[in-house]
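K.L.:
Please go over the structures that come below.
Read the figures in this text as sums done on the coordinates, not as results from a lab. Just so we're clear, the structure is a prediction, and the values are computed from it rather than from any experiment. Cβ atoms are built from the backbone, for glycine too; each structure is taken alone.
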Structure I
Amino acid sequence: MPLQFSRLRILVIDDNDFMRSLYRQLLHAIGFPYNHVREATDGAAAIDYLEAYDCDLVICDLNMKPMNGKKFTRYIRTNPKSPDPYLPIIVCTGHTELVHVAHARDAGANEILRKPVTAASLYSRLHAVIESPRRFIITQDFVGPDRRRQNVPFDGPERRSGILEI
């Protein structure tokens, strides 16, 4: 059964007008009402929006100025003034080299979406965030969804004692 998006509110953060319009069209095509999709031009504008309005999910470009997606995600996850540290964040980027993906992941992104974006790839990431959310981890060095995709048996010393899982 397809996901029902009609009640979810989403914020699209991208400094490119065309990309924001494309996300809006793709989201509408997969079931988001137009009036449930809001836009911001960078991370700082998005924080201002989130302080004033409720949001269920964020789609965020990685490379923006003045506040990029990595800084935005880290702010949401770790700043005491964050409106919702558990807010699902899908980071989008055309820079899919491992270093860029790792930066987004380590900032606390729930999912990474590679550009060019298609309706199918966007739906897949939305499905992953909504239907199969990963455990949330809080340590001294990391706040965000568990970076491990699989729960593989480990034969070695347990060094993760003291980790808070939500």
Structure II
Amino acid sequence: MATRKTPDIDIGIKSSDREKIVKGLSALLADSYTLYLMTHNFHWNVKGPLFNSLHLMFMEQYTEQWNALDLIAERIRALGYPAPGTYREFVELASIKEVEGVPQATDMIRHLVAAQEATARTARKLFPVVEAASDEPTADLLTQRLEVHEKTAWMLRSMLED
């Protein structure tokens, strides 16, 4: 059986630029997946007086995050590269570290604020590369993700105020 060669990609973005963009998107995917897991873990394990509100809030957040994973991975694929998809790859690529044990509810909120902000920073770092390559679809994706992460971090931070 003959092997099939993948056609060259000619979408108006140089191969070297696509490679740089994919590297950044892979880091964003890893941060996003780590954030998803953290949020889902906290949803399962939250307890205390804030249980009901946090349980529901975390479910809304991890559901949104889960859907975003596909958008990021599909953009990587559209640029001609395989998307990372193993725990090992995500641990190597992510700027967010896993939380050991089961923190108290307010500590869960603090961890999530930090993880939301870290994910926003990862997305923001990619803008110069994307803008230089005139990659509007990736810029649009980054803008959408930044809006979600910044808003979610603000809402979580608000729960920590007196």
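K.L.:
Compare distance in nm of label points 7 Å out along Cα→Cβ at positions 51 and 139 across structures I, II and report the one with the greatest value.
P.N.:
II
K.L.:
A follow-up question, please. Using the calculated result -25500 for helix-only ellipticity at 222 nm (-39500 (n - 2.57) for each DSSP H run of 4 or more, over all residues; to 500), pick out the matching structure from I, II.
P.N.:
It traces back to II.
K.L.:
One of I, II was used to compute distance in nm of label points 7 Å out along Cα→Cβ at positions 43 and 59, and the answer was 2.0. Which one was it?
P.N.:
Derived from I, not from the others.
K.L.:
Out of I, II, choose the structure whose coordinates give mean count of other Cβ atoms within 10 Å over residues 11-18 equal to 13.2 when calculated.
P.N.:
Matching structure: II.
K.L.:
Of the structures labelled I, II, which one yields 17 when relative contact order in percent (Cα under 8 Å, 6 or more apart) is computed from its coordinates?
P.N.:
I
K.L.:
Given a value of 16.7 for Kirkwood radius over Cα pairs in Å, point me to the structure among I, II it was derived from.
P.N.:
Details: I: 16.4; II: 16.7.
Attributed to the structure labelled II.
K.L.:
One of I, II was used to calculate Cα extents along the principal axes in Å, for residues 35-114 alone, giving 35, 28, 22; which?
P.N.:
I
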